[in-house]
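Computed from the coordinates by the stated procedures, all read-outs in this text should not be read as laboratory data. Since the model is a prediction, treat every value here as computed from it, not as a measurement. Cβ atoms are built from the backbone, for glycine too; each structure is taken alone.
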Structure I
């Protein structure tokens with residue numbers, strides 16, 4: 001009972017953090033590990049728990065995405081194919097191997113969370129709108145998206161920041177449309193990954209569903225009350241927690 005309550009609260013916090021600042025995976029993924037879910041299954045279950053938030057967010061931004069509907073077919077194919085590749089990569093590593101990789105993935109995701117806005121601004125400034133797309137070329141741009149989707153299928157944390165960087169590189173500047181497309185691509189990556197994990201029996205449905213319920217409720221409540229909590233304080237808390245958990249995983253893997 002305490003275990004279920006712990007996971008539900010972690011889901012509540014993760015969902016709230018996702019609504020207010022992003023970074024909910026830093027809470028839900030470690031919580032699944034703490035209750036004894038093996039690393040690979042915990043990672044797959046975290047992707048499952050995050051999926052409803054991606055879907056509801058996409059619906060919320062649908063109008064902002066309307067003028068970019070011509071990109072959806074290509075982005076859907078890219079997200080499905082390379083998200084699947086990322087999921088397959090996760091399934092070929094052992095729990096022991098993944099435990100050694102997790103600290104580095106957490107470190108990468110935390111750094112992305114800390115410096116993501118600066119990275120996106122720098123990429124947008126260098127891209128120069130349509131000229132940026134011409135400079136990089138369509139092939140290079142799609143290679144960037146492919147790499148991001150592989151990462152998302154393998155490890156969910158930090159995916160949104162990478163997708164924003166891709167969209168800025170593609171010459172987009174409307175943040176609402178970018179957030180919508182970011183969430184849409186995340187939905188496809190997560191759907192494909194969850195389907196693959198499910199076929200492989202790599203999702204802990206019991207623990208994952210408890211976390212999922214918390215994520216949905218926490219995200220909804222936080223969205224309704226977002227004006228009451230300064231986003232910068234939530235963001236600072238996520239950074240401190242993420243740094244602490246990264247250190248914890250490094251100590252566990254290499255200490």
Structure II
């Protein structure tokens with residue numbers, strides 16, 4: 001059974017993540033650990049949920065894919081408990097970040113094709129950004145792309161998190177150069193990907209693993225599609241609070 005609360009917190013803190021390890025926090029939220037580096041992506045940690053935000057003292061980066069995915073109570077609690085943590089967000093969302101209580105000195109803005117590097121205890125990770133559509137790209141000359149997807153590069157493994165965006169022409173071409181191993185794609189949400197679209201994206205970029213994110217309950221339509229139409233594509237369906245280590249290339 002997946003852990004929650006203090007047990008989940010302890011699991012994240014004690015896991016030896018020589019290969020990146022993921023935990024689904026519900027909605028679009030994930031924690032990703034690589035050795036001692038811990039990322040939180042689009043976390044919404046409400047009282048009674050899988051994790052209490054004010055207990056998260058190990059966060060290094062909190063990645064927000066768009067302004068609408070900045071949850072002020074969660075951000076405030078994690079920033080207070082994790083004094084070294086910084087919030088990464090689209091550059092057009094800086095004002096919303098300040099309104100959400102993120103101090104400017106703890107904010108890192110980014111945009112498509114930019115890279116953020118993070119070093120900790122001899123370990124190196126990189127975060128790249130690509131445009132996201134919600135429902136369109138909505139690019140402006142000054143603001144750039146207000147909706148982003150993130151590519152987290154840990155050693156030889158790249159994880160793509162697509163926020164709650166939609167498919168758009170040109171997305172596979174943007175992702176292919178990063179050699180994505182695990183693609184976290186929103187499936188079954190209003191304006192998200194259909195199971196067929198998610199599977200098509202994974203196949204077109206050569207992702208070894210496809211993870212349906214932001215699903216409600218058991219994503220039966222996704223499961224049926226993968227089993228009957230994409231039997232060669234590996235996939236992982238999470239329960240809230242469940243952890244999963246991305247298998248190495250020679251693993252199952």
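Suppose helix-only ellipticity at 222 nm (-39500 (n - 2.57) for each DSSP H run of 4 or more, over all residues; to 500) works out to -28000; of I, II, which structure was it derived from? Mind showing how you got there, number by number?
On the way: I: -28000; II: -5500.
Of the structures listed, the value fits I.
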Taking mean count of other Cβ atoms within 10 Å over residues 33-40 as the quantity of interest, name the structure among I, II where it is greatest.
II
Comparing relative contact order in percent (Cα under 8 Å, 6 or more apart) across I, II, which structure shows the greatest value?
I
Give the label, chosen from I, II, of the structure having the highest value of distance in nm of label points 7 Å out along Cα→Cβ at positions 65 and 177.
II
For mean count of other Cβ atoms within 10 Å over residues 105-112, which of the structures I, II scores highest?
I
